[in-house]
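> Next up: some structures, all given as structure tokens.
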Structure I
Amino acid sequence: MNISLSGKRVLITGAGRGIGRALAIRAAACGGHVIALSRTQEHLDTLKTECPSVETVACDLSDWEATRKAVEALGPVDCLVNNAGTNTLNKFLDVTPSEFDDVMNVNLKSVFNVSQVVARGMIARGAGGAIVNISSQASVRPLHGHAVYCASKAALDHLTRVMTLELGPKGIRVNCVNPTVVLTDLGRSHWSDPARAEPMLRAIPMGRFAEVEDVLGSVIFLLSDHAALISGVTLPVDGGFTAC
């Protein structure tokens with residue numbers, strides 16, 4: 001299938017590293033005008049060197065007003081990927097208010113903020129659009145030490161459904177992609193310990209974690225016109241983990 005994003009302006013949050021960076025490069029290769037947003041200017045600079053056509057914006061998504069102003073200044077956006085995410089590993093009984101706020105501000109609150117600005121622009125132009133939220137298998141399966149992260153991703157899944165309901169009549173599609181562990185540089189370092197990785201791998205019928213490439217195709221497809229009637233989906237990319 002030849003997927004083209006030609007003529008579409010694609011905003012990707014958390015695009016400095018990992019999945020977001022790879023998505024920015026892939027979306028640009030598909031002809032999209034990519035706007036890569038990240039908190040870290042250094043990461044954006046290296047992305048720009050690797051993919052010169054990408055437009056870059058440095059912004060801390062945990063800052064509501066600064067984010068709103070930055071996104072409003074971007075102009076029209078046809079496709080949005082809410083990819084930025086963070087996690088603090090701690091047991092439920094030990095989670096602190098600051099840890100709770102740090103994770104929720106990025107994983108959930110920033111999705112509200114960025115999506116509100118983008119969706120209002122889409123509605124004003126009357127051209128519709130596509131939004132993809134990057135969730136996780138942790139939204140439906142509990143993981144030790146991931147209390148706030150699991151809660152944030154479960155909330156993100158249901159927010160996606162509400163956005164689908166309210167924005168669908170305006171021609172805006174909203175979907176979720178829910179990967180298993182993804183072997184980004186950070187993912188490889190965290191899951192390189194066999195004692196940690198092997199119990200999880202045993203629970204995945206296909207017996208492996210996701211490579212970044214496994215996630216890209218699903219997101220690009222959902223952004224494209226090939227998915228013109230797909231909305232409200234939470235798509236597992238998890239080797240069958242959540243089916244068992």
Structure II
Amino acid sequence: MSRLAWTLYNALQLLFTLLWTAGWICLALLVRLLSGGCHWPLRMASRCWAPGLLHGAGARLEVHGLEQVDWARPHVFVANHQSMIDICALFRALPVPLRFVLKQELAKVPFVGWYARAMGMVFIERSSARSSARRLRAAADLLRAGASVCAFPEGTRSRDGRVGAFKGGAFQLAIEAGVSVVPVAIEGSGRVLPAAGFRVRPGRIVVRIGEPLPTRGMTPHERNALAQQARAAVAALLGEGRAQ
């Protein structure tokens with residue numbers, strides 16, 4: 001009976017997730033059309049869509065370290081990645097409109113892809129270095145215009161909770177735009193919604209924001225060293241949580 005109950009619960013969760021997401025995206029696209037800008041549609045994601053999905057999943061969100069960041073400036077936020085619900089957690093935790101760096105495949109997903117393209121999200125085609133470089137340059141222009149960008153530099157979701165190697169693209173972007181990199185550690189999301197399948201379990205998600213890493217004076221050739229520094233900072237933030 002317990003297994004049957006969880007199966008029914010997850011089926012209802014999936015239905016709720018699809019309907020909630022489609023509904024808010026349609027409304028956000030309408031607001032985008034009427035307002036001519038991305039500010040309010042992006043705030044709808046952080047204030048309506050994301051908290052609705054977190055609440056529906058029974059996820060309790062805790063945020064630490066907001067005081068570390070000057071939120072009036074643009075930044076590149078880099079986070080570890082355990083679950084699709086990480087995007088909800090970051091939309092809700094970080095008090096600025098966010099553009100995410102996403103895999104090109106997501107551009108083809110109905111509703112999600114439509115919203116992401118309309119909001120100016122950055123799509124990376126990993127099989128094409130030339131295309132990725134062009135899109136990273138466009139993302140650098142976003143940062144110079146005052147927008148903040150969020151990336152998962154591991155490139156994929158971790159299935160065991162360990163932080164993988166960080167790829168250099170997001171760090172080159174920060175260096176070229178001259179903005180700081182902010183390490184962000186997400187803990188607990190993989191237990192709420194594991195990387196494989198769709199099995200929601202209520203639980204706590206903790207977002208810890210680290211001290212910004214300056215990029216002033218750095219060259220693109222130093223991006224891998226910056227990536228290693230950011231990965232170490234994220235791993236340290238996760239270690240702080242486990243020590244509590």
Structure III
Amino acid sequence: MSLFKRHYKEDVETQTNGARLITFTEPKNVISEQLRTVRTNIEYAGAALDKLQVVMFTSSQMSDGKSTVSSNVAVTWAQAGKKALIVDADLRRPTVHTTFRLDNRQGLTTILASDLQPKDLVHETMVPGLSALTSGPVPPNPAELLGSPRMAALVEWMRNNYDIVVLDVPPLNLVTDAQVMLPLADGVVLLITLNQTQKVNLERAVELLNLTSTKVLGVVSRAKRNDGDSGYGYGYGYGYGSTQD
């Protein structure tokens with residue numbers, strides 16, 4: 001199977017069945033330990049900031065694993081005793097509701113387009129200490145909603161009610177949704193997949209991030225494991241190399 005077909009299949013499976021919450025179902029698995037290390041490194045990278053409370057997870061292109069990593073890292077924060085919230089701000093390809101088996105008839109878009117209060121639409125998940133705000137119905141104008149003053153006010157509400165907020169947003173290069181939300185985040189984590197992420201796409205994403213004052217907390221790279229264990233292995237760093245030309 002070609003790389004494109006394989007990763008397209010995995011992307012469809014995530015859309016249909018949700019991300020694999022290995023940090024919850026198999027906390028002693030080596031991949032779970034790698035994801036806890038990612039969380040710790042994010043905290044170290046944010047130590048020099050005035051605050052590290054709202055963390056955005058994005059990528060340069062589709063199928064780089066941002067939803068899987070953001071959901072699992074959110075789990076590890078809750079497991080570490082933080083009052084955590086994961087927000088599905090990928091309004092075009094939402095996954096949080098399927099990952100955590102939640103109702104998505106109302107969610108983020110409902111709050112942004114109405115007078116409903118966020119406390120009424122945030123769900124408790126099966127993970128103690130972790131709450132979730134699903135995307136809600138797909139709107140015709142995602143970027144306008146995410147860049148609205150109401151979204152800024154909503155993020156401020158999140159800061160006042162949670163220790164850590166994880167934002168799962170669309171890839172930077174495909175739509176402007178993530179770009180309009182950059183000023184709301186304390187830091188950004190960029191996802192890449194070795195031998196899949198194209199160098200030109202990664203360079204473009206880095207250029208977009210450099211246009212803002214948002215702190216780049218680092219790069220999470222994933223690679224297919226070769227030790228007989230299914231799934232991916234995860235690494236963390238600050239470099240932008242090792243990608244497909």
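> Any idea which of I, II, III comes out highest on distance in nm of label points 7 Å out along Cα→Cβ at positions 101 and 149?
III
> Starting from the value 3.9: which structure in I, II, III was distance in nm of label points 7 Å out along Cα→Cβ at positions 37 and 109 calculated from?
III
Coordinate-derived values only; no laboratory data. Keep in mind that this is a model prediction, so the values were computed, not measured. Cβ atoms are built from the backbone, for glycine too; each structure is taken alone.
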